[in-house]
1. Work out the source of -12000 here, i.e. which of 1, 2 gives that when helix-only ellipticity at 222 nm (-39500 (n - 2.57) for each DSSP H run of 4 or more, over all residues; to 500) is computed.
2. Here distance in nm of label points 7 Å out along Cα→Cβ at positions 175 and 207 was calculated and came to 5.3; which of the structures 1, 2 was it taken from?
3. Ranked on FRET efficiency 1/(1 + (r/R0)^6) of positions 71 and 199 (r between Cβ atoms, R0 = 30 Å, to 0.05), which label among 1, 2 comes first with the largest value?
4. If we compute distance in nm of label points 7 Å out along Cα→Cβ at positions 79 and 143 for structures 1, 2, which one ends up with the highest value?
5. Figure out for me which of the structures 1, 2 the number 5, 25, 33, 24, 10, 3, 0 belongs to, where P(r) over Cα pairs in 10 Å bins from 0, in percent was derived from the coordinates.
6. Could you tell me which structure in 1, 2 was used to calculate distance in nm of label points 7 Å out along Cα→Cβ at positions 23 and 63 as 3.4?
Structure 1
Amino acid sequence: MTDYSKLIDAETWAFIERTNSFYPPETIDFGIERQRAIYDLMCREFHAGYPDGVTAETGSIDLPDRAIPIRIYRTAAPEAAAMVLYLHGGGYILGGLDSHDDACAELCARTGYELVSVDYRLAPEHPHPAAFEDALAAFEWAAAICKRPIVLAGDSAGGNLAAAVSHATRGHSRMPIGQVLIYPTLGGSGSGRSYVEHAEAPMLTARDLEFYRDIRTGGTPPADIVTLYPLADTDFSGLPPTAIVTAQCDPLSSDGEIYRDRILAAGGKVWWREEPGLVHSFVRGRHMIARARDSFSGIVEAVSALGRREWPY
């Protein structure tokens, strides 16, 4: 069994304990509505406010059959090189525009790019492929109305959706110019390295992943559908330049490693970093943990560089 007392430092343990005080591990056994209420409260408690000069406007993408809520973040003088389309985490059942509000505002402030956060439909009310369809529709909307190139970004479940959109839009005239995936869930095997070594990791366990998968799919996941599992694709060519950041103490970390290896084998540009001693959802702890603060700065740099069509790795 992994000895987390040696891998995880005191700052990160303080973040884990604070998280668990609002969102204890047993929350996964509660009903969906109660889980959402607890998660939303936790997110409010961690909200760090907006950096100076950032404003946000909440609206919607109005489609013939539904509206997709969005929130657009801007600085006083937006950087014109690109815009960012951000897809939030939450296991496909939790989260929305408010859960990642402060992180999106900070990413906007530090890159200077206009950022659009997408409130895609959640399971179980809307099982797969609803979240993917909303993510793709949001990208197509952004590509149609914005002349600037688009960088896709997302964490955890949102990283999955960002990658799925990248796979789906290869060859399009307005495909993304880059993607930044933060501890993404990409459909790796449960027997993979990190799934075994960190099956009982703080913040996210293998059991949690099975629960989220079953809720998203109704209990019958089709393993060969790329919109569900980007790693199920048989062709990794033509993807946009990709930066992946994972946490060492997270069962999902090897998903990022495998995704990197497959893009490299297909001749693409990709960089992957596994952050030592960090845990899933560490971005929420970026103001508590020095390692997380440094990693978030690296995420900002990746988004900035890809938006300028630069490859710094």
Structure 2
Amino acid sequence: MMNEYDKFERLVQKLDPGNKLIRAWKLKGGISAQVTGLEILQPSGRIIKMIVRQHGDNDLKRNPNIAADEHKLLGILKAAGLPVPMPYYIEESCEIFSKPCILIEFIGGKSEFTPSNLNDHILQLAINLAKIHRVDCANLSLSFLPKLENTYVEMLNNKNKVVLDETLNLSLIRDLLKSSFPLPSMNKEVILHGDYWPGNILWKEDKLVSIIDWEDSGLGDPLADLANSQLEISYHFGMQAMDHFTNQYKSMMPEVNFTNLPFWQLFAALRLSTFPEWGLEKSKENSWRKRHKSFVRQAINQIRLN
């Protein structure tokens, strides 16, 4: 029976039979995937690093083709000039590992939660979200991507899945959304990251170098991504930073109709409300809860004004 090292060596040799594995090490990959770094000696004598991504059971249950889909999407995004890891190989036979996995480029960088220049940091986040939404989908074969609107509908209808925290008025939010859905279509469908937040962005020397973890991606209204990012940015950097991010994004995307943004903000508030699961320090959790309530209040006020 092969040990872990042998399995990874066999994987890199599927890419090139002359490859030799020098070392393998576990990387922090969140809860959704198992991520392993590999250092490889190529036949040319060059030493390079790669990453293996093995998706978690929940993601595989939701989409058994998730590895193939992420591999395909990364190729499309890389060709469009986005800062994403290059996909090298997909292992779907399950001969080596019990689950499919993808072999992708290793990009040296780290998530940044205390940037030295917050305004520039926020600007780069906005620029790159706009870049994702500007990928021209007209001639791309994207039928493998789910419609993210369907995911949101499931979230509204599945009472058991979302434990509704009434201190955050989640029942009110859900009922308001159910009575308003489906929203009138005002924007063209774009590629969505699905989870564009500071933890999925890598930085090096204050420059955004990679957007990672595309397992929640799909097609839909750009406002769905924007609203998620707004709430995440308010959590990590404050409401002022969130407003700066929104203004920057709006200035870059004049073709987007923002009328329905408050509704997508309420979806984001419903989705990003499981504070007990995040293991936050009590003071941080209290601060984020306040920002969540303020975010929801603004969205509801805006809906009433419209």
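Any read-out appearing in this document is the output of simple, stated calculations on the displayed coordinates, not a laboratory observation. What you are looking at is a predicted structure, and each value in this text was computed from that prediction instead of being measured. Cβ atoms are built from the backbone, for glycine too; each structure is taken alone.
1. Considering all the candidates, the number was obtained from 1.
2. Derived from the structure labelled 2.
3. Checked 1, 2; max of FRET efficiency 1/(1 + (r/R0)^6) of positions 71 and 199 (r between Cβ atoms, R0 = 30 Å, to 0.05) sits with 2.
4. Biggest value here belongs to 1.
5. Matching structure: 2.
6. 2
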